[in-house]
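Engineer: Each structure below is given as structure tokens.
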Structure P
Amino acid sequence: QTTEHTPVLIHGGPFANIAHGTNSIVATKLALKLADYVITETGFAADLGAEKFFDVVSKYSGLTPDTVVLVASIRALKMHGGEDKKNLKSENIEALKKGIGNLKVHIENIKKFGLPVVVAINKFPTDTSAEIKAVEDEVKKMNVRFALSEGYEKGGAGTETLAKEVVESIEKDKNDFHRLYDWELPVKSKIETLAREIYRAGKVEYSPDALSDIRKIEKEGYGKLPIIMAKTQSSISDDPKVAGAPSGYTFNIREVKLSAGAGFIVPIAGEIMTMPGLPKEPAAVQVDVDDDGKITGLF
């Protein structure tokens, strides 16, 4: 449960940059039997977890999203607008407006699936009223719902406005959900659809190893499986150093792996590592229960 005693099901935690990025289908279906509304996180941004949920998880599960909550922070938008990470707590309207181009791409990507979207402006203490207004003004132009989310400072009470907006979106907004590509397409066609439509690339370049991998996957009869792209979470592109809203660039596939048991194909883009680095000592080691039954060592 959360600190405010809301039920939470945590079952499966795949990273959305190297896997599908969503909790188990079992957890989601169980939650739907127990609650009026279920919110499931799709890791990272709409180019990763969300796309994979729409194109892959939804088909395997038979579940259709009712609406999408796109979380955006002013600090992240300023970073995508060119502001130095050391200065993200300082007001910079110019960088903020430039960085909103990144948010726009994610909104457009969600709309390509025929889904309504609610932008949650995740407020932090360093955000100024001028910055908040700038984001709200720009989002209004995109013709999508939005709400200020103050959960960081106020807990659940700070997210009530957002919750009401989400419920209204579910009840009133048009939902024409569809997937971006047909699983029956050739592997390269599926990869190139994602690169062009979601990552905004101009073309895809395959290494000799990647081309060999694709031929082998199709020859062995696995070519009709869906795509789970492994790529950086720091950029819409395959290059973690490229912020903002890049387009027309070359998207590089260095190899393609088959996860036959899980039921998907994993193209590996750029320099992404498929084994993430974790601490030598897991945080779980510090968790304990004292003689009075009190849990210690939690964050």
Structure Q
Amino acid sequence: MDMQWLEDVLVLLEEDNLTRAAARRNITQPAFSRRIRSFEDWLGVDVLERGTNRIDISPSLVSNEAEIRALVTRIRDLRGKIAHFNPASSTVSIAAQHAPVFSTFPDMALRAKQSFPAVKFRLRAANLRDCVTMFLRGDTNMLLCYEADSAAPLPFGESIRRGLWGVDYLVPVVGGPLRYTVKANGEIPALTPAVVYPEDSYFGEVLSAGERPYGTPRHCSNPVCETAFSSGIKELVLKGIGIGWLPYSMAYREIENGDLISMGDTFGKEPLNVAVYADVKDETSMSLLDTWSLKGTSR
């Protein structure tokens, strides 16, 4: 179908006369009539009622004028979007675990804005399983998640590419009055209260697999609060409610200024990869993946 056929039909509906419509389209009436006939052939229905002495517009065409106008507008908009497509001005939807939304995405957004100033983001925070589901279902363009250093990357097919933003790690920290219970040798009292992760949360699984003390209820003798949200654990630890494990990228400022004390030398650290996944068919997402990936880590 030729776009000008629809435009011819709209002019014909406005003028209600073949001669005037042809004049507005700057062509002869016979040429205009041939274009209307071509539209009818494509449609498979006559839109003009041709009598011996007069030609009338069919009621079916008149009753669908609004639909035809809307279709022309949509086609013009689509043509403009395709002709002027700019990946840098797109809105990218990202399924992300709650923790990296706070700990790493702000820096990722700043990096992206340097290369694509007009890019916009829509973050959908959830647990890892739900994030993977949203990504595979096509609800989001990208997936941002932590991956335990000891675990293999998520088993996506060749249509999904993985990039590595960087390396983080879970570190145990204390804050508030609990800072003053830390002994010279780095130890703390055995019954120190702890803010722990649920056993079935992602960080809970990582800490439990590493048998890290104070990480989960099973490896703690005095859990005072249990939550899967590391941002909430941070606030509780800062108040001195208990010792807790946090991504270093979320806690390093407070560690540097003394509001938190790292217990990593005593209880160890759990390495984490900050991974980003994108569909290879999505141009904007692939451009962002290249921007965010460490050299040699995109695959």
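Coordinate-derived values only; no laboratory data. Everything numeric in this text was worked out from a predicted model, so none of it was measured. Cβ atoms are built from the backbone, for glycine too; each structure is taken alone.
Engineer: When distance in nm of label points 7 Å out along Cα→Cβ at positions 53 and 125 is calculated, the result is 7.8; to which of the structures P, Q does this value belong?
Structural biologist: Derived from the structure labelled Q.
Engineer: To test your reading of the models, identify which of P, Q gives 10.9 for mean count of other Cβ atoms within 10 Å over residues 5-12 when calculated.
Structural biologist: Of the options listed, only P reproduces it.
Engineer: Now for a different question. If distance in nm of label points 7 Å out along Cα→Cβ at positions 29 and 149 is calculated from each of P, Q, which structure is the one that comes out at 8.5?
Structural biologist: Clearly, the read-out refers to Q.
Engineer: Something else: Looking at structures P, Q, which one was helix-only ellipticity at 222 nm (-39500 (n - 2.57) for each DSSP H run of 4 or more, over all residues; to 500) calculated from, given that it came out as -12500?
Structural biologist: For helix-only ellipticity at 222 nm (-39500 (n - 2.57) for each DSSP H run of 4 or more, over all residues; to 500), the value -12500 is produced by structure Q.
Engineer: Quick check on the output: 13.5 is mean count of other Cβ atoms within 10 Å over residues 109-116, derived from one of P, Q. Which one produced it?
Structural biologist: Q
Engineer: Upon calculation of relative contact order in percent (Cα under 8 Å, 6 or more apart) from the atomic coordinates, which of the structures P, Q produces 15?
Structural biologist: So the calculation was done on P.
Engineer: If you work out FRET efficiency 1/(1 + (r/R0)^6) of positions 117 and 213 (r between Cβ atoms, R0 = 35 Å, to 0.05) for P, Q, which one comes out largest?
Structural biologist: With respect to FRET efficiency 1/(1 + (r/R0)^6) of positions 117 and 213 (r between Cβ atoms, R0 = 35 Å, to 0.05), the highest-scoring structure among P, Q is P.
Engineer: Then there's this: With mean count of other Cβ atoms within 10 Å over residues 37-44 coming out at 16.1, pick the structure among P, Q it was computed from.
Structural biologist: Matching structure: P.
Engineer: Using Rg and Dmax of the Cα atoms in Å as the calculated read-out, with 20.3, 62 as its value, let me know the right label among P, Q.
Structural biologist: Traced to structure P.
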